[in-house]
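Take a look at the structures listed below.
Bear in mind that the values in this text are calculations on the coordinates, not laboratory data. Just so it is clear, the model here is predicted, and its values are computed rather than measured. Cβ atoms are built from the backbone, for glycine too; each structure is taken alone.
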Structure 1
Amino acid sequence: MIDIHSHLLHGIDDGARSFAASVKMLELAARDGVTAIIATPHFSPGISEKMQQRIDELRPEAAKFNIELFSGCEYTFSDLDRQEKLITLGEKEVFVLVDFCSSFVSPLTRQFLFDWQVKGHQIILAHPERLFCSRDLPLLKDLADANIFFQLNAGSLRGDYGRGVRRFVKTLIKKGLCHFIASDAHSVQNYAGQLPDFRKYISKRFGSELEKVFFEENPERMLAGKLPISVW
């Protein structure tokens, strides 16, 4: 299982607070069945150097748990406007993780995303279930039709963000508006069975084939620079 969104690296953003916490997160991720993690700290100036240093420090520990570490970044939409080159997920310079931070999506927003696609990037929208609601389904469908991809948080199914988000995350899956499921782990508690629980829910509710798409096939395709499989 590959976790494409994690704030595992200590001392960079609001994620892990210490090296020991990062190691504990690795231990629990391995217990959950995670074999690869993309570290995605929130973007800030100079983050590339800090991130690489932390990854180099953690790789020997990750190897003890048979976890492979990759670099990435989580941008806010406003961050994109100031960048000439983006930090992508993994070694292929294709996929970019973006938190819209708002449910407002204007025609200018769509054009801006399209401009990045023309440059060769594919946008993965982080945790849309936390930003949008049922009335936004036509908008989200339009974004999906424009090859914007969606990553849902494992904690959303558990109710970490409230009952409304818990209901909406199920709706997004039913409507085919899901391509990846990740931890968005900021602490040890985020690797405490959430990913396996979500995986069991997908398998029981929608079948084992879809479970493999979300947790294995699409993350593997993303790391290879290939477009994810869309369902429904």
Structure 2
Amino acid sequence: MEIKELIGQNPVFAGLSGNDRERLLQQAILRKYEKGEYLTHAGDLWPFLFFLLEGSISAVKESAEGRSFVATSFKPGEVFWGVSFFYPDLPMPVALKVDLPGNILLWPREQILSFLLENGLMSWELCRLMIRRMLRASEIIETLAFQPVAGRLARLLVDISLDDGQGPVGRSLTLDDMAARIGSTREVVCRFLQRFAEEGVINITRTEFIVSDRERLIELAQKNK
């Protein structure tokens, strides 16, 4: 699929005419990133909007003690922006780290702002996307505040297994990666993975895990106590 058609599937760009999409692509910066690279670090001024063509990127919050929390992750076809895209003097509250190598389209604020000001539908869809992200952030905060670690880990495993289909799931996430996504530590994650395995919920090997009892895993993921 051509890039022009791909961005046309995203609601933010869907309302643009073919000519406007072409002009937008001509102004985009195409960047290739490898796993472990950063688009930007927390504290940076980063006035860009990006569209992910392929790969995976996470928004990571890092503490002074060296712990990390993955606030959200982005997949191909998704859009995100730096805080200073809208407020030039505000720094990034998170780092944007590449999980899987891929290609990204970047637009500096000054290049795409005219499209937003000229095209009301594009601005409207971007606002709707912001609201969805705010609601998602609320869900994450609620989960961290009220759901136990076992439930958060079970939910992560459910999400991963759904993304990879019904077969074996490759262990692409390390214990540290999983801990960062549920706001815990690698030791706690390891302990609960072993417990899930002992209870017959999952089967773990060196390279993959298999969900043995999906209904039980979903039940654990929905527990709030």
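Taking FRET efficiency 1/(1 + (r/R0)^6) of positions 100 and 204 (r between Cβ atoms, R0 = 30 Å, to 0.05) as the measure, the highest value among 1, 2 is held by 2. In this comparison of 1, 2, the computed figure 17.6 for mean count of other Cβ atoms within 10 Å over residues 76-83 is attributed to 2. Given a value of 12.4 for mean count of other Cβ atoms within 10 Å over residues 44-51, calculated from one of 1, 2, which structure does it belong to? Source structure: 1. For which of 1, 2 does distance in nm of label points 7 Å out along Cα→Cβ at positions 132 and 148, calculated from the coordinates, equal 0.7? Going label by label, the one that fits is 1. 53 is what came out when percent of Cα pairs over 21 Å apart was calculated for one structure; which of 1, 2 is it? Source structure for this number: 1.
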